[in-house]
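Multiple structures follow.
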Structure P
Amino acid sequence: MEVSRAMHRKADWVSADTPVAEVARIMKASDIGAVPVGRNDRLIGMITDRDIALRLVADGHDPAQTRAEQIMTPGIVYCRTRQSVEDAIGIMEKRRIRRLPVIDDDKRLVGMLSLGDIAHALGGDVPGDLMQAVAAHHR
């Protein structure tokens, strides 16, 4: 199955200079835990709810003054719409991540692929190796 059939189609990104308070509002409104970050029409990182908790709140930074780029996880790991879900699972296992931005042939963000999306697409069972790989990251 292609990633395009399993992914969550609504995906937005924020500018690197977006205040983290605004990123948190987006996460709350959309009920999501990660937002890609971009600059000059390119994705440059990902900001997660974990980044907000550990790099903003725990360090005592002001969410209205702190910009997404300051606490995001730099670099971007992604998959493409035409890749197989199995290929995406391989990326997630190798990189120990739970979500992947999905880009199309024009290198545009068109969706996100999460463990939940994979479970739904595969009938409820996320492969055990994938669960172990991403869970091991947080031990």
Structure Q
Amino acid sequence: MDSDANGPAILAAVQRGLPSLVLQFGVSVALLVIGVGIYMSITGFRERELVRRGNVAAGIVLAGAIVSLAIPLAALLATTGFVLDIIVWGVVALIIQLVTLGVISRLLRGFSSMIEAGNVAAATTLAAAQIAVALLNAAALIPA
């Protein structure tokens, strides 16, 4: 079979699918950026400033937040082709992840001051809890 004969079919498939891919990916990235922005605005410390100063605990917390917000969005991208599904369930997933921050912060009294002081143990605990909830969140979003 001549591979040149498949060229037009492949090009047509890319032309049909690429706009949808770009839209879905763009919506997911926008939700991630919004989620990280909200996350950084509700914590009791300034992640970017602390990271710039070399605070490893703040870096771990921020990295955990980014990954934990991305995991359920990735699950949505993998399981749905509808932008509205990504938006609706993406917002629900982000809310669940942000609630996780609130719960862990309440369980770890003085959490903000621990992170500001560079407490890596507290940061790792929060990051692990957020990622664990994100994995469960993502699995719940995948249709049976």
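A compact table of results
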read-out	value
Winner on Cα Rg over 2.2 N^0.38 Å, for residues 20-83 alone once structures P, Q are ranked, highest first	Q
Entry that produces 2.5 once distance in nm of label points 7 Å out along Cα→Cβ at positions 36 and 92 is calculated, selected from P, Q	Q
At a computed 29 (relative contact order in percent (Cα under 8 Å, 6 or more apart)), which of P, Q	P
Source structure (of P, Q) for distance in nm of label points 7 Å out along Cα→Cβ at positions 100 and 116, computed value 2.6	Q
Among P, Q, structure where helix-only ellipticity at 222 nm (-39500 (n - 2.57) for each DSSP H run of 4 or more, over all residues; to 500) as derived comes to -8500	P
At a computed 19.1, 68 (Rg and Dmax of the Cα atoms in Å), which of P, Q	Q
Highest-scoring label, criterion being distance in nm of label points 7 Å out along Cα→Cβ at positions 12 and 76, among P, Q	Q
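The numbers here are math on the coordinates, done by the rules we state, and not lab data. Everything numeric here is computed off the predicted structure, so don't read it as measured data. Cβ atoms are built from the backbone, for glycine too; each structure is taken alone.
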